[in-house]
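**Q** In the part that follows, the structures are each spelled out as structure tokens.
Derivation of every value follows stated rules applied to the coordinates shown; laboratory data play no part. Keep in mind the model is a prediction, meaning the values are calculated, not measured. Cβ atoms are built from the backbone, for glycine too; each structure is taken alone.
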Structure I
Amino acid sequence: MPTDPPAPPRGGASLADIVRRLGEIPFASASDVSVGSEDELQSAVLGDASRVDLPLTIRASSFYENAMRRISSGAASEKIGSGIQHYLSDNVDGVWEHSWVRFSAERLNDAARGEFDSNLLERRADPSRGLRSDLHRFRVPGDDSSAVRLPASAVIRLSLAQAIGELAAMGRPAPANAIGLLQHFGNDNTSPETASCYVAPLRTAGGQCGEPTTRETSLRYLLTAALAGYANDSLGLHASGQDLQVYFSPHPPMRLAELNDCVSDAFYRELFMNPCVAGWEDGQAKHRYMELCHQVLSRSRLSAVAKLREAGIIVNDLVLLPVFSSISLANNGTHVSFGSRSLTHALASGTSEFRAADEKRLGDFVTKVTEHFLPLTTGLYSAAPMRLDFMDFHPERALGFLPHQLDYSNLRQLWQQWKEKARIGIFGRVATPFGPRLVDRFIGRVARLRGDLVVDGRLLDYPVALLSTDRSPALNGEEGNSERLKADLTSLGVFDERMSLYVPIRQRREQTMGFSGFEMRHHSLFESFTGDLTPAVALEALIVALALRYAESGAYDHRDIPDTPLVESERRFPFFASAIGLPCFYVHSRTPNRLIKRILALTDGVTLSRRHRSYLKVPLDGWRLALLAVLRADAPDLVEQYGGEALLKDCERRITAPSEYAAGPRLTKAIVENAGASNAWELDHRDFGEAAEHYYRNTLRARHLKEAFTELARVVGRHDGIAVRPDELRALERALTQGRAREGEALRTVELALAAIASEAVRVSRA
């Protein structure tokens, strides 16, 4: 533990006093921790352009008709028309990401029809309010009244109701809690989203920390994939030339980005912002919120350009203006939430001296401490590899939302480091693109300027961690600080106070969520449920436990991690450096952050920067190893609780031998092999992106399903009430993995997944 004395508390009771009010330290034992997760999934409809909803909707739209008319009259550029035509016509694989599907409502059984009708109500809880005012969006133009069109998220939810109804009709009723699982299938801004079907303990008797979460995630994904397969036959999608698939993919599709360059922001929202017909109480209000998010983030990308000029990164008037419609909301990730039984009980019982204001103060402190440790998971356990060409190295394009997330000093340092890392040097000097794409493409090819390969591109194209202002810190422990920051950011044109604040770690408060804990929102893609998700969950729970230990012991308090934008930016710098794959980052030599000083003291290879006066140059891998050293030194008993030395050794291997163990390099290698190349530099941005999408949609999807069936077999093997032969399981796995599951096979997989989820929910509730 640190030897220098802690700073005095800001005022009132210290954090140590606040923790003592609880009677026990939250997260001090793995048995105190419960875990839930949310997965944002990529959806795609496979089929010919003449049969799939998305291309049909575009061709029938007034936007397309008006654009073609203006182009033919010479009033608009032909580039717009050629771009749209290219999107519609040049789709060799017939994959239409985020397309809706069309089917006849007559195919719905009574259970599914009831769910469908309730989702079309203005208010689900009050049928007297009548139907939604946007019903026309869900009717197929020019078809009979029974033909409907819905996004994938709503279809998956309907498929679950349809399956429950059909099993009942066949005399094989689903588990009693199956209908309750409907609420766990919803939507994100664009993508289908699923939430934990039951809250899992961090560990069950004799098991490994994180295993129950992995099992629940696997079974839930298996159920989701099986529901998509069941919908293909039960709702007649396959027969009409549509095949729905869902899988894990972190980036917006390449073709979606190209279409976005050709359409207005309003038309993009019409096509891709989810209408929220998957169980929302007031779906239209939620849809308006989705549209607000898109409008704000699109505007925010433009305001970032001004910040780059203020930071001195843009030094002339040659600026590549961002497209006004941002596709960042089509990113997909996984959120992992940790709850504390002791915290939740203290707040819910009303008998403890521990109050909501204490929860806020303690939670903000834990969040700040945990942010220092984010590089231990980013790129090592989850990742989203992305190639950038030389032409992409305009700062206003490459830096994305980072101008809103880092202090100007750190932003300049990051950009300088990134340019030096990238392969954009000519005779030892860094070259950046000039602006005209033809010129930049010519220079890039002649000089063999390859651009860069980043570890987690999703974290660069999404506002993961909005920076506080001098007046309104977000994590100083005071009630209402987030609202004050949102108001400040709104006045600066960066955000909108009606939206939830974007942060990498969000406190989950008992009075609003029903439990007290923390949500990790920075995970992109886990290549393996068992190999990556399981240890990541255990490691992050351990880090939260360490932060609470610091609070209880008085080792650190809020004032030891000052609430200024510069200090906030400084502790998040290594997080973004991890996402890019930078070898180093910078820390001010006189930083007031005592926790950073503690970590620096254990970091090998720290030197005084020659370029940036008063700054230390810190090797990223040295910092990561120092973080592990802090865990070993400051909480050996907690390490033993959460996985022992084996957990830290696994993380250490990912740091010291990344090509073999770290998630980012492993995913990159798989994508490159999928493309038939020998290394990532043989592929440009588009080729790498398409190869990644193909890998996620096929190979990785099959791997995730294989892991899910393995978990299903384990549950079946210890539960006598689920009767299935091993050869039947293998046949179902082959059918679903290869996308050839017939209605009976898909329904059988749904039935088994529901039974396994019900069985595990009962088992963990008793643990």
Structure II
Amino acid sequence: MTLPKRLAGDFWGGLAAMLVALPSAIAFGVTIYAPLGGMAAAQGALAGILGAMALGLIAASLGGAPRLISAPCAPAAAVLAAFAIEALRLGHESQSIAFMLILLGLMAGLLQIAFGLLRLGNLIGYMPYPVVSGYLSGVGLIIIGSQIPKLLGTTKDLGLWQAVTAPSLWNVPGVSVGMITAVVMLLAPRYVKRVPAAILGLLAGLLSYFALGAMGVVPLVTEANPMVIGPLNSGGGGSFLEGMSGRWQAAGTLGIETITLLIFPALTLAGLLSIDTLKTCLVLDAMTRSRHRSNRELIAQGVANIGSAAIGGIPGAGTMGATLVNLSSGAATRLSGVFEGALALIAFLLLGTLIAWVPVGALAAILIVIGIRMIDRNSLHFVKSRATMLDFAVILAVILTALFVGLIPASGIGILLAILLFIREQIGGAVVRRKLLCNQHFSKRVRTQEEMQIITSKGDCAAICELQGSIFFGTTNQLYAALEPELKTRNYLILDMRRVQTVDVTAEHMLEQVKDMLAERGGYLIFSQLPQRLPSGKNIRRYLNETGLLKSSEAVKVFDETDEAQEWVEDRIIAAAKLDLVAETTLDLPDLELFKKRKTETLAAMEQHMVKVSYQAGEKIFARGDSGDELFLIRRGAVRIMLPINDTLSHHLGTFGRGAFFGEMAFLDGAPRSADAVAFTDTELYILSRATFNSFTDQHKKVALGLMEGIASVLASRLRYTNAELRALDA
């Protein structure tokens, strides 16, 4: 996009955003200052305009989210209006309260700068949706409740319920103006797309007021007229400066105790403005496929709120409505926000007299519509489902706390409830994904039929438990209950940790107890596939090592792969059955399972047709794609069959030990090798090629037939064990 086009887009975007932000800013200012009485409503309107100007100019210039529009907002109006009412109740004078409002803006800005410097902006991503939904709905209801008495035109001393139940005190012309404003604001978007609904509603309110004035129903004066904002005192004569000077002079009447009372409201205000801003930034990121700098934005918002307070404006935040209008109107850079602030000042200077005629009822109606739109009505569908009923309970709790306690306590309650729901969800899920015995599931070590019979009959002394999720104080009891039956009957317990997300010290203590219980019977606690790099950055293997679990006893073993752990357990089971599995003596042909019970003379003749070969550990015997028709029989050592995935990764298909054979598929069909064969240890082999075997069969047909039957028998046996294993996994 060329520079002229970008500037044009930024200008029109800033203009449209100003038209959206300015009426709301005036309404928010009137809401905050109106309780102070006298000309406070006009002061509030002026404070809203000044806030829109300062926030637009400063936040846009310094911020970390281009095209974000900052202006006075609903959370600021809710907090400051509540503070002003409470300060009046405590007996403070109006001038002192006006200064305290400025001081609150300054303190909130300083806190936001601190938030940014401490990099707290990153925490917005962890704000649960039910908390945000309840918070927005709570703010909306607070605004509606505070504006209904103003819409009805009752005195400022009446609360919501008193105002609603006293129709005799209603100002019917004022109510009419407000209702016309609300109806136009609600219906305008259906017919007019280019002009913001708030502007059309405000114009409708002004015109209806002048129409009622022409009929003599309402006074056509701005002085001492409670139905309109009144003069802003912005003309010459230095009245604005005198007003600001008077507010700062009120600082002398404030004591330390009063200033101390500002700390919590300032923290509340800073927190809400930060959340509101960063929430809008997230929406802007999603729409523009960009990424804002949250901590820089917080610092910019803090500086902008300090600047706004310094000139008598009200604080604010990045606002959703104005930002979306800015974006849709062609804004391309942060200059759009600067244009919005500058145009707000120009509008104030040019239209100051007209603003004095704005009806209070029209502003109240605009805020009521804004409040209604802030209520998250979509969350009502959570009630229909039992699965989301508790999420709706969180939203409802946040709303009720916001209405009857405060907005910051509401956010705190919501986050606490969301954490409890998360813990409940973690506890409700099964931490043991699958449990199998070692005579149901076998390692990839290819064993002889005699060995497999031993594992099948004795393998129930070992169990494999595949764990998942978070193992922490909330799930420790569940895990122990699942493991307890195995602790009474098994000598080996393998914990597959590949799907575990985290382990805390409570879980580590429980695993220590499990290890001790197994050690009392000479058993072993075996860990496999301990995660070394979780998304959180935690290394579970290092953590368990630092806590002492992995190095405290010989009863704990750790393996990189579950298959390796199971192979180790199977070796011990076979060794315990007195089978000489691990002896590294070299087998001769009569010792191999395929040739047992064959005549010595015949085997001697066959051995002459075979080649004896040795390989060192790690040496490749053949590679995938190689041609060959040889059958390999292992005299000593072990061979691993690996399926290459890429240049660096391979998948372990199986391990063949002493007495086993491999390469039978190419021996039978002559096709290229389908995987790599690598010597796992120093290995000695017999190699029998198909061509040599065919020539041998001419003289020894019975032995040749026996060899083929033996190969078929072993393959059938492997298939049966595989089928049994699949049934166990499917159970």
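**Q** Given a value of 0.25 for FRET efficiency 1/(1 + (r/R0)^6) of positions 450 and 514 (r between Cβ atoms, R0 = 41 Å, to 0.05), calculated from one of I, II, which structure does it belong to?
**A** Numbers: I: 0.25; II: 0.80.
The correct label is I.
**Q** Given a value of 23.9 for mean count of other Cβ atoms within 10 Å over residues 370-377, calculated from one of I, II, which structure does it belong to?
**A** Values: I: 23.9; II: 17.6.
Structure of origin is I.
**Q** I've got another one for you. For FRET efficiency 1/(1 + (r/R0)^6) of positions 18 and 138 (r between Cβ atoms, R0 = 30 Å, to 0.05), which of I, II scores largest? Write out the running numbers ahead of the final one.
**A** Values: I: 0.05; II: 0.60.
Between I, II, the highest calculated value is found for II.
**Q** In addition: Upon calculation of Cα extents along the principal axes in Å, for residues 50-505 alone from the atomic coordinates, which of the structures I, II produces 109, 49, 44? Spell out each step's value before the answer.
**A** Values: I: 75, 71, 44; II: 109, 49, 44.
So the calculation was done on II.
**Q** Right, next: One of I, II was used to compute mean count of other Cβ atoms within 10 Å over residues 210-217, and the result was 12.9. Which label is that? Kindly include the intermediate steps, with their values, before the conclusion.
**A** Details: I: 26.2; II: 12.9.
Attributed to the structure labelled II.
**Q** Here's a follow-up. Given a value of 1.3 for distance in nm of label points 7 Å out along Cα→Cβ at positions 626 and 642, calculated from one of I, II, which structure does it belong to? Walk me through the intermediate numbers first.
**A** Details: I: 2.0; II: 1.3.
Derived from the structure labelled II.
**Q** May I pose another question? From which structure (I, II) was relative contact order in percent (Cα under 8 Å, 6 or more apart) calculated, if the value obtained is 16?
**A** II
**Q** One of I, II was used to compute helix-only ellipticity at 222 nm (-39500 (n - 2.57) for each DSSP H run of 4 or more, over all residues; to 500), and the result was -19000. Which label is that? All intermediate terms of the calculation are to be shown ahead of the outcome.
**A** Values: I: -14500; II: -19000.
Label of the originating structure: II.
**Q** So, one more: With semi-axes √(5λ) of the Cα gyration tensor in Å derived from the coordinates and found to be 82, 27, 22, which of I, II does the value describe? Don't jump to the answer; show the numbers that get you there.
**A** Details: I: 39, 35, 25; II: 82, 27, 22.
Answer for the origin of the read-out: II.
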